[in-house]
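S.K.: Several structures are given next for inspection.
None of the figures in this text is laboratory data; all of them are computed from the coordinates on show. Because the structure is predicted, anything quoted here is derived from the model rather than measured. Cβ atoms are built from the backbone, for glycine too; each structure is taken alone.
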Structure P
Amino acid sequence: MATITMNEYKEKTKRNRLGLWLFLISDSFVFAGLLISRFTLLGNTRPELNQNLGLFVTGVLLLSSFYMNRAEIEMTAGNVQAFLKNAGVTIVLGAAFLAGVVFVEWPQAGEHLSLGEPAGAIFFIMTGFHAFHVLTGLLYLFIVYRNAQRGVYTKDRHWGVEACAIYWHFIDVAWIFFYPALYLMGTLAG
């Protein structure tokens, strides 16, 4: 495998960064469409959901974003061991969020919501689409974690870590919009 110069690396990273942001902008249109669908179909009502669980999983996801930020900062400083520690915490918290939504919230919500009704359809598609993004983020984070263990990244060459962090924060920002739209806004649908 040929090594590229630092100038080539910087140019390649610039192009990759543009591609990632274009992807995230296009993906945000899908998230926005789901939000618009939520308000169009449910108006000023919301599904009956476990408020405590919603707040808990939201806190877990936001905390994971904090640790992802710490991981990226540590890699920027060239501290691989601290990166691994913080990225590991991010993986655990991301998995906890995913498990909370898929294995706890979905069965509970399924007792009150049906996919054949607008509230159920909106809830499951919004949380399902987001859960898929969290799952892909976890897979990406695991790959970056393994690459860091193998010494792939350095203080000066760590685009994979940066890209992973940007994607992880994007997922968190999407949830910051989904959480109030699903759990807090409107009166309970009756």
Structure Q
Amino acid sequence: MCGRFLLSVDIEELLERYRIAKGWVTDDWAPEIFPSNVVPIVTNQGVRELRPLKWGLVPPYTKGLIINSRGETVDSKPMFRRAFRRKRCIIPANAFFEWQRAGKSSAKHKVYLKQQSIFSMAGIYDNFLDNDGKAFTAFSILTTTPNSLVAQIHDRMPVILPIEVEDIWLDPMIQDFALLKSLICPYDESQMAMEKV
């Protein structure tokens, strides 16, 4: 599960980090990202762009937002299958937050990469209509089983993409689903750190 994450960078950093010349050019998001917030997301439909997308898919059969999608079934569930095939995205982040439950209380933890100030979470996105019939685009973060670090506090973690596979994940022309599914795995815990906040 990933229910909140941190993105505290300026837009120029994102454009440079993801080699983007086109897209959203404002810095108007709060650093701690909550579900339903609109944040900069990296997409590629022939041209790599930084786009303002809302966090949380809106399925027709429920009023809630789907903020996370299980990586194990993203290629087979009807709600996610089309997006997985053609609308994969990257969610830039500095860290994600997870809560360790202990009885009725919980402790917030910040999880981040030791050597990368900005890292990429794998996501999917799609188009929806709001209650007034206005179109918007929303994303969901893919999750997987946790590595040994995150397993200390939770049974799921976001899929974090190594830099060398980001282009593969973003390319809508790649239809080798076995290859794409192989990218949905826990990140190397030796490259990560966690602290209570």
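S.K.: Out of P, Q, which structure matches -3500 when helix-only ellipticity at 222 nm (-39500 (n - 2.57) for each DSSP H run of 4 or more, over all residues; to 500) is calculated?
M.R.: Q
S.K.: Given that mean projected area of the Cα convex hull in nm², for residues 124-179 alone, derived from a single structure, equals 6.2, which label among P, Q identifies that structure? Write out the running numbers ahead of the final one.
M.R.: Details: P: 3.9; Q: 6.2.
Attributed to the structure labelled Q.
S.K.: On FRET efficiency 1/(1 + (r/R0)^6) of positions 148 and 164 (r between Cβ atoms, R0 = 25 Å, to 0.05), which of the structures labelled P, Q is highest?
M.R.: Details: P: 1.00; Q: 0.65.
By FRET efficiency 1/(1 + (r/R0)^6) of positions 148 and 164 (r between Cβ atoms, R0 = 25 Å, to 0.05), the leading structure of P, Q is P.
S.K.: Upon calculation of mean count of other Cβ atoms within 10 Å over residues 156-163 from the atomic coordinates, which of the structures P, Q produces 17.5?
M.R.: Working: P: 17.5; Q: 20.6.
Structure of origin is P.
S.K.: Let me ask something else. If Cα Rg over 2.2 N^0.38 Å comes out at 0.98 when worked out from the coordinates, which of P, Q was used? Present the calculation step by step, with values, prior to reporting the outcome.
M.R.: On the way: P: 1.16; Q: 0.98.
It was calculated from structure Q.
S.K.: Given a value of 0.80 for FRET efficiency 1/(1 + (r/R0)^6) of positions 20 and 100 (r between Cβ atoms, R0 = 35 Å, to 0.05), point me to the structure among P, Q it was derived from.
M.R.: Label of the source structure: P.
S.K.: Comparing FRET efficiency 1/(1 + (r/R0)^6) of positions 36 and 84 (r between Cβ atoms, R0 = 41 Å, to 0.05) across structures P, Q, which is largest? Kindly include the intermediate steps, with their values, before the conclusion.
M.R.: Values: P: 0.55; Q: 1.00.
Going through P, Q one by one, FRET efficiency 1/(1 + (r/R0)^6) of positions 36 and 84 (r between Cβ atoms, R0 = 41 Å, to 0.05) peaks for structure Q.
S.K.: Of the structures labelled P, Q, which one yields 36 when relative contact order in percent (Cα under 8 Å, 6 or more apart) is computed from its coordinates?
M.R.: Numbers: P: 36; Q: 23.
Structure P accounts for this read-out.
S.K.: Quick check on the output: 18.0 is mean count of other Cβ atoms within 10 Å over residues 116-123, derived from one of P, Q. Which one produced it? Mind dumping the intermediate values first?
M.R.: Details: P: 18.0; Q: 21.0.
It was calculated from structure P.
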